1. For relative contact order in percent (Cα under 8 Å, 6 or more apart), which of the structures I, II scores highest?
2. Give the label, chosen from I, II, of the structure having the highest value of distance in nm of label points 7 Å out along Cα→Cβ at positions 8 and 96.
3. Output the label of whichever structure in I, II has the greatest value of FRET efficiency 1/(1 + (r/R0)^6) of positions 256 and 296 (r between Cβ atoms, R0 = 30 Å, to 0.05).
4. If FRET efficiency 1/(1 + (r/R0)^6) of positions 288 and 352 (r between Cβ atoms, R0 = 35 Å, to 0.05) comes out at 1.00 when worked out from the coordinates, which of I, II was used?
5. Quick check for you: by FRET efficiency 1/(1 + (r/R0)^6) of positions 112 and 200 (r between Cβ atoms, R0 = 25 Å, to 0.05), which of I, II is greatest?
6. As an exercise: distance in nm of label points 7 Å out along Cα→Cβ at positions 32 and 144, calculated from one structure in I, II, equals 4.1. Which structure is it?
7. Kindly point out which one of I, II the value 5.1 was derived from, the read-out being distance in nm of label points 7 Å out along Cα→Cβ at positions 136 and 384.
8. So if we calculate mean count of other Cβ atoms within 10 Å over residues 320-327 for every structure here (I, II), which label has the highest result?
Structure I
Amino acid sequence: MPRLLLLLPTTTYRAEAFLKAAQRLNLDVTVGAERGPALAERQSSALLALDFRRVEDSVRKVVELSRRDPIDAVIGVDDHTSVLAAYFSAALGLPHNSVASASAASNKYRMRTLLRQQEVPAPHFTVFPIDGDPAAFAHQVAYPCVVKPLILSASCGVIRANDEQEFIGAFRRVATLLLSLGLADREDGGKQILVEDFVPGREVALEGLLTDGQLRVLAFFDKPDPLDGPFFEETIYVTPSRLPARIQQDIVACAARAADALGLREGAVHGELRVNDRGVWVIEVAARSIGGRCSQTLRFAADMSLEELLLRHALRMDIPSFEREKHAAGVMMLPIPYGGMLCEVRGQAQARAVEGIEELTITAQPGQELVPLPEGTRYLGFLLARGGSPEAVEASLREAHRRLDVVISAVSTGGLGHPAQAGKPHVVTF
């Protein structure tokens, strides 16, 4: 029976889907995590306690485990664990991306540098030290620009600035975020802030799979909501894309060049790209699959999930088909409207009753502090829909979201925008 080492961060939406796929394939699973005995007990999986910050010690533990119980594949579910998976796979002699390529994909400065060297279209960029004077830096950039951390994902800490005054405020905000998360002390990537040109245009996401450097596209997602700032909260993803076939081909070619420039050769690739009248531009390329619960939009032959496909690929098992189901599908990452404490989410039954809605999951718990972007790192929940066309799916998601009322109380110390008045619940109707 093949053995999988599944690397999970402390908090993740991806554990359940990968563990379910492993069970369907009858795999032995060891969960590598820093904290999470409860997870291992709930999923009946073996647990390997690792300190993700001490790579050499973690490599030694994984090698020792593999001597007793051989490991056949290592999968990381986010940017950081994908880098660790590269370290472990190299030590075990398993097919995987190199450490250098996985590290480049998880650090926006390294990524941008390699893309520039290989002349892959990407925003012009520079980096500044987190402890520098943003007033001095403000004269050195072109506007509009985007200020962002090097190592966070899901649009956390990403802010558009249209002039010098906005830049100074955005820079300080990102610096404060990195300090509050402890990343400025623990991570090299937390000591600098990236500033890049704002690229206008339509944004799409590409889900792909690399085998010996060859990119196979698994899905294209349109992002129908404009992502023009000041923050870049992603909400709706819909597949298949409604872009013309010629433009989709250009996107594939650009994504393949980007993966090659980073040195990526094996496993999942998630790309974020923009299209405008000047062509296709790479915003991000990650050496992992799509985040959150978004992967549930993708079904392949024999009701195969994206996670099962990825596990089959990593273990060099037969893959019945790469063809996605015929239905259109989409997901909405429910935005957090205000900072505060969550009381309840009303209208859930009404949202589920919308035609085409397949699932509504509220991942935030009552009493939990909600922090919206750009400081927030979690969503309120997820809506999943299927239908006969991308247009129908998008309409279902928007209507279901409209039926939800979020009740928030108390002022969040880390939130932004329009916090609820302290002590008085505030009902947000979409």
Structure II
Amino acid sequence: MDTEAKVKVAVIGAGIVGLTTALQLQRAGLSVVLLDAQGPGSGCSRGNAGHFATEQVFPLASIAVLRQLPAMLLDPTGPLRLRAGYFFKALPWLLRFVANVRPSRQQALQRALSVLNAQALPAWQRLLPQAEATDLVQFRGALLVSEQPGLIDLAQTFRQYKEAGISVKWLEQAALRAREPALSSQVQGAIEFPEVAHTVDPYALCLQLYQQFVALGGQFRQQQVQRIRPCNNGYQLDLVPEPNIPQTGPGELALQVSQLVICAGAASHRLCADLGYQVPLESERGYHLMTQSRPLQSPVSSLERKFIMTPMQHGLRLAGTVEFAGINSAPDYRRASVLLKHANQLLAEPTSANPALEPWAGNRPSLPDSLPVLGAAPRHPGVYLNFGHQHLGLTWAALTAEITGALLLRQTLELDLSPYRIDRF
């Protein structure tokens, strides 16, 4: 039997979600081909903040965010940015986003987020030894710090997390300085999240997952899926080959499979549209900058400045910001440079950018209700959906891969997938 006849499942998208999914399916005994126009882990997964953010159980839509919307048009380097020329294109998404501010809706979304977050790290703890990647993830907790005298806003945030059932500790300034001596005296106190983790190199983690996938017989093709067409006994994927790119499988212009999983990040809604599903997915750009020094032991986020500093193998990664500008617009790297100014306000000793590592920008696949699209496509047998993880792609990747694998293998799921269905929109 030739190689083409053995291909049973296609996974579209080789970011962290697609890689964990492909590995899960290949390990389960299925024959998998992984497709992406870029190399494995080369998109948003390469430059994320590296934080397994299981404490983030609150939907992004909130009254506090709505109050900041007018300022987004005025400050090009602020934590939230909507480019003026993109306002009307983003308006339908923003209206859906605002609709989720209602208290009853907030409660439902928080429950759905909490269900996934509670199971996310156990799924990674099952996957990491299998992928021989335990050295790339550290379980040292994380901090949310505040510079506000009196810590009034931090105390309110602390109560919100406690009420949501998140494991948290309150750290006054002295305890904080003992925990992270490299922080400046400008930082007044912190909330500690002791049960979270971070990776010291998100891209290396992606490559390790990819290597395990290939070692198990998985195929990778660096080809863009241009269109999905239903055909007899499955689906035809129309492909665009990338010239002069080595592949672990043949590079035909069409591929027929009986089953497929869409994990294509910010491009997923385009592929879903081929099948008649309209998904309000928006590209939400984030930035990072790498420093030369690595003075912190665990990730540190700023309540006021809305960014995170994560210690990694090659320095401190300064990451964050939200920019709505469209997936094809040119990045504004001033948004990355300003992160260094913020970091030097929080660190006792100033640091500088690593000249060997350029500022980075990537597009998060974000849905207005902060939930992913997860489960079987309701009108297309054999099509499965695993995308829209917004700020929690790294966090949820191992779990949603397990869920997708269980669906393909017709295994019983205890998890109610109705909040994450594609037809909720």
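Read-outs: derived from the displayed coordinates by stated rules, not from any lab. This is a predicted model, so every value here is computed, not measured. Cβ atoms are built from the backbone, for glycine too; each structure is taken alone.
1. II
2. On the way: I: 1.8; II: 3.4.
Largest value of distance in nm of label points 7 Å out along Cα→Cβ at positions 8 and 96: II.
3. Largest one: structure I.
4. II
5. On the way: I: 0.85; II: 0.25.
That would be structure I.
6. For distance in nm of label points 7 Å out along Cα→Cβ at positions 32 and 144, the value 4.1 is produced by structure I.
7. It must be structure I, since only it matches.
8. That would be structure II.
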